[in-house]
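Enquirer: Presented below are the structures under discussion, each in the form of structure tokens.
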Structure 1
Amino acid sequence: MVADLRCRDCGRTYAASADEPWRCDCGHPLDYAEPSLPDRGSAPAPKALDRDLGLWAFQSFLPEAPLVTLGEGFTPLVEADDWDAAFKLEYLFPTGSFKDRGATTTLSRAAALGVDKVVEDSSGNAGAAIATYAARAGIDADVYVPDDVKQSKLVAIQRAGARPVRIEGDREDVTEACVAAASEGDAYYASHAWNPAFYAGTATLAHEIAAQRSWSAPDAVVLPLGHGTLFLGAYRGFRALREAGYVDRMPRLLAGQAAGYAPIATELHAADDEDEPGNRLTTALDSAEDVPTNEIADGIQITEPARENQLFDAIADSGGDAIAIDGDAVEGELDRLHRAGFYVEPTSAVATAALREYRRRGVVAPDDDVVVPLTGSGMKTL
């Protein structure tokens, strides 16, 4: 049986169906009506997990059945001595980005609902993931992309049999065009920003990190942040682990946003100027206006995150933060990553650049135990 959806803001519940709305009538995002959690108790021995199932080894935390899968999940967690951190190699997924976590759960839900066609809007990685998993499911897909989308990402969408729809304008124009198509009622909106099934998939990042560390949470996880699909997924995943009794604490979730596209960081630290020192969880950091616009990290150039309020809640609950990172810092980090053997795209370097800045400002201590997901492959930039 496919799980129903509910709006956290107004409380309205929607029965699962192929024509279920992509957001509540009140305008807020939908989430699952009931959480998916195992019975509280001892976590299974990490070696007892069937890693051949990939992220679906955590089925007790997942509200969907594994109907559409390519064996994704359990990406390596490796030491990165030059960064005094561990890197989670999310770029080793079937389509080269962490977005496969959400694509497998979203298309599994679509398949369970009997959907014939999906639409998605994306700057590239989510579109490639949705197109690939739609092909796996035998479901038609239209992917709305910016007119200047990178050729490598466009080809990935086309070769999966999906129809790319190029839209002139900024990232918000792409979303508006896709939403208009979804609202016509002949396609299911498989949105990485709005669809709750996508976040159920990205939550498995936290499950894997904890399992790979023998059910312990790190002190901090540093992630890139655009719409927040991985950031919010990580928060939900660690929170579920804590509620299930698998871990005893929540790591601090620290975000790096692209300067010029950093609404979360800007709002957090505009408030710092008005508060008395010491009244906030975060230290006072530079606003996005203090640094040049970051055009290299195209994967997170989002000015209006779909779940903005939920992101603020996640940051507050985890004792986290968000800062803006400029393009020069990303280019420098990207070069360091490549020379160290991590062939990733620029958005991944936003996270390591953010880690460096958090350490410089004393937000992350020298002996803190830190994990950084490297989110996308450098092959996407060719």
Structure 2
Amino acid sequence: MMAKHKTSGGVVLLVATRKGGWLFHSDARRQSWRVDGPHFLGHIIHHMVLDPRDGRTLLAAAKTGHLGPTVYRSTDMGSTWKEARQPPAFAPQPGGTGRVVDHSFWLTPAHGAEPDVWYAGTSPQGLFRSEDGGVSWSPFSILNDDPQFRAWMGTAQDGTPDGPMLHSVIVDPRDPKHLYIGMSGGGVHETRDGGQSFTPLLGGLEVVEGFDPGDPSFHDPHCVRLCPDNPDRLYQQNHCGIYRLDRPGDQWQRVGRAMPEAVGDIGFPMVVHPRDADRCWVFPMDGADVWPRTAPGGTPAVYGTRDAGEHWQRLDQGLPSAQAWWTVKRQAMNGDTLDPVGLYFGTTSGELWASSDEGAQWTCIARHLPEIYGVEAAVTG
């Protein structure tokens, strides 16, 4: 299934940060940007997503100081917002022993055949579904309370920065009942029956030395992406490398071995080309034993492949050449669908970078924002 090829229209970047959300607008040339924001100033915004099915519904996953974890909805590109009537929340348990949602981490529009359906992944790990455009949310599938999955999820004190989370909720464009999810920790899982059952998809994935790769609780996928033009191919940026999976196979291949040894293949975000399944981009970080979570050597760069991971090219023109000790979080790198593809990422130091030529040249379009948690790119018009 080929992704829609757009050569015109505008682009909006939805930037979620530790202290609010911003929207950056541009035309198809992507040479100048107009800023709209802040929205929700002072509140933690983990993810902002524009619904591609209608081009107007915008959801924001927020952790507020007074309302707690919630979701906001706008139908006028952020001019006005309304809080969800029923935000994601775990089902109550006898004696008050149930889990409590700390924040919604990931938002995904459902299949085009389900125009008002959304999915949300939370911290701690939970999967929720809305059938009214984000107004109300309910627990979805067996994941949240199944004893085996709960054991694989670990505890809220598992050491994951900002808490464990369910992320990378992916809907197969050919089948609304076929979904993939990633859990940090807990591994990658797949359902083909609309959430009635989930199956671990861990073959070929490595874990930290000394742990059992057969135990999903030791797996830490950072970001999983499906190729729009070939939904049978997935890429993954993992705690233990960069991987590719070609279905119907169930064995991941570590394609990050081809990265320069001095850089390694550890990082958080993954971006796939909308029309070429052999092309994707990553943002490596220092994966040394102490995990400083900075650009290797203080010299940040995007790396891209044109041959499904057999070779990687460093793409750093315009980026700092020294003393840049930031990195990019798992939701903070994205691409548009124009030709050539625009690539965008936000940093832990509050900089927003853009490339209108698939990474050949980079420009900083905003500085001094709060720490950036998420960047989504949407083509409008």
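Bear in mind that the values in this text are calculations on the coordinates, not laboratory data. Please read these numbers as outputs of a predicted model, since none were measured by experiment. Cβ atoms are built from the backbone, for glycine too; each structure is taken alone.
Enquirer: As an exercise: relative contact order in percent (Cα under 8 Å, 6 or more apart), calculated from one structure in 1, 2, equals 13. Which structure is it?
Expert: Value 13 for relative contact order in percent (Cα under 8 Å, 6 or more apart) corresponds to 2 out of 1, 2.
Enquirer: For mean count of other Cβ atoms within 10 Å over residues 336-343, find whichever of 1, 2 sits highest and give me its label.
Expert: Evaluating mean count of other Cβ atoms within 10 Å over residues 336-343 on every structure, the highest lands on 2.
Enquirer: In addition: Can you spot which of 1, 2 the value 13.9 was calculated from, given it is mean count of other Cβ atoms within 10 Å over residues 192-199?
Expert: On the way: 1: 26.2; 2: 13.9.
Attributed to the structure labelled 2.
Enquirer: Follow-up. Can you say which of 1, 2 returns -500 when helix-only ellipticity at 222 nm (-39500 (n - 2.57) for each DSSP H run of 4 or more, over all residues; to 500) is computed? If you can, show how the numbers build up before the last one.
Expert: Working: 1: -10500; 2: -500.
Going label by label, the one that fits is 2.
Enquirer: 1, 2: which one has distance in nm of label points 7 Å out along Cα→Cβ at positions 128 and 144, as calculated, at 0.8?
Expert: 2
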